[in-house]
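J.: What follows is a group of structures, each given as structure tokens.
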Structure P
Amino acid sequence: MIRLEHVSKTYRSGSVLVQALRDASITVDAGELVAVMGPSGSGKSTLLHLVAGLDVPSGGSIHVRDLCVSSMSDDEATSYRRKHVGVVYQSFNLFPDLTIEENVGVPLVLDGHPEREIRDRVGEMLTQLGLIDRRHHRPSEISGGEQQRAAIARALVAEPTIVLADEPTGNLDSYTGERVLTDMRNVVEKAGCTVVIVTHDHKAAAYADRIERLLDGAFVPRTEGE
């Protein structure tokens, strides 16, 4: 489903070259939930940006299903993200002036779906995530955990092929974070999505089918039993 082969990414910071990823290879099977762990600066966010088609690698290749993400044009990458990728951010990234219902429906509006279909699909997703009673509230009127569940609903409402979650519990207390992860795991399993979570939180990683570790831009070989 997701396949990275010998991927590298180098950035220029002034006169200094920074290698964010180096010879990184990983395969994530369809329907699998994989957690990528590593300290700050290990390349986790760069990995997500590359898989999402928001950036291009300096070397190597990235495939999602039968699509070569690493060789897409800007227009192709935009279409790929709209049709195949759902993203969950640490900071929620909800529009403050829109209701929760409107926030969740944004991907469907951008993709030109009929109003009735948008209403039905948003309502179903909010019901699954326990937010149907919050649909007319704005983000500032609900809790952080509810905001993150709304962000998950928005990521899933367009029925993406893959979901990429960037530190999804980073702004939540441990109890709320565990509830959000349980909800996300249940919903993505029902939807059959392939999920990659990047995190430094061992509790968040424990919800994954397997854990991979990044250190200084490279994947660390897994030990027996992992």
Structure Q
Amino acid sequence: MMSASPDGPLAAREVYGLWAPTYDAENPVTTLDDLAVRTLSPDLDGCSLLDAGCGTGRRLTRVAAGGPRRAVGIDFVVSMLTVGHARHPGTSLAAADLRVLPFPPATFDRIWCRLAIGHVADLGPAYREFARVAATGARLVITDFHPDAVAAGHTRGFRDAAGRSHVVAHRVHGPSDHARAAERTGWTLERRLDLTVGPPVRRFYADAGLLDSYDRQLGLPLVLALSFVH
């Protein structure tokens, strides 16, 4: 669930380093992210796929049966990749920044950047790199913590085994910010989804004894999802 910390937000690398051991556990935001990506990129058969900001690489394990001929994940938090190599053997993972991708031009048919782009201040370099490594006709799916969730007071983070909350610093980028950065780098917006608090995530509130919060937040957008073609 979204959490708050008396110490304020911490740098992404620091928080995700602490989060790595339990990062594979789902929450409302990751559940809605999965729903969005299944909707926006259902067909991976025969594609080369990049998951930029992959965390432990768990998503690549899940799509292995979907038929991508190549699936690669990159992340800038080494502890995430260490957990990923141990927990998801066979996944192809590398340490890299999504603004400086270690791949030649025109490498990938499908590119995901899921719940990671909110940790960069300037969208331009990321979208330029996605365009550089994209093959002609490639599809890009971007998901981000929704600006409406931020406006409602929600934060991104987790609670550790000791019960301490850790909040990760997040930059708010609205749909128009993404659209401008994408258009400048040769991407064309195909579709936008706003994933909201609703039945797919009710169980998380119920398990936490927070159904009153669920009722108050019903319909609040938590995840912004955008798909582009190159």
Structure R
Amino acid sequence: MEEPFATLADLVTGSLGPQAPHIVGIGGAVAVGKSTVAAGLAEALGEHGRRVDVVPTDAFLYPNAILHDRSLDMRKGFPESFDADALLRFVEAVRAGAARIEVPVYSHATYDILPDERALVTRPDLVLLEGVFALQIPVVEALDAAVYVHAEEQEVRRWFVDRFRRLTAEARGDPSSFYAGFADIPADALTALAESTWDSINGVNLREHILPSRDRATVIVEKAADHSIGRVAAV
């Protein structure tokens, strides 16, 4: 196990109470690497003997049709685009030791909730709840520990643009992908579109809602410019 994840697992484990199941939030900006941190932490916690389920907060986004009806198309990822009540019901079910919990499935390819699919969480021991909404009120109030993945905004913006271009390239020839509609845009215009998306949506969300949630973290994971983990520290 890589040392940063072993350190992170030790810090998280040390902040948990004796009574399982536990719920740990992992928050941070779009494209900062929350899913990668969640996967590494899940593996490290497994070496501590924990059974870990990773659940993205994106699973609790309202479907695009509802966002459209509420004029929230350009506010996706902002607090009001999440079904906080459904997320809290999931947390309550975990706390109650429910034997079987169904969770919606969000597709980054289609950019929407998949209407006919559900993920299954079975008698969870420890849930990693990861996503931009994970450390925001009211969710953070229900957590046992909170991890914030931090990087300087100019680096995260660059990672977001790179990811946008990669997903667009991968969508070529796949009409079901949300990104297929951008596949024929010239490279310079595609980069400009991604940068504009960050500047008008994701960067605003970061500064107004996500970054302030860092103050609620119990552990900070700092990312270096090459996307590696530079430092892990308890708050």
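Any read-out appearing in this document is the output of simple, stated calculations on the displayed coordinates, not a laboratory observation. All values derive from a computational prediction rather than experimental measurement. Cβ atoms are built from the backbone, for glycine too; each structure is taken alone.
J.: Which of P, Q, R yields 1.9 for distance in nm of label points 7 Å out along Cα→Cβ at positions 154 and 210, as computed?
T.: Attributed to the structure labelled R.
J.: Another question, if that's okay. If you work out distance in nm of label points 7 Å out along Cα→Cβ at positions 18 and 42 for P, Q, R, which one comes out largest?
T.: Q
J.: OK, next. Can you tell which of P, Q, R yields 2.0 when distance in nm of label points 7 Å out along Cα→Cβ at positions 34 and 162 is derived from it?
T.: R
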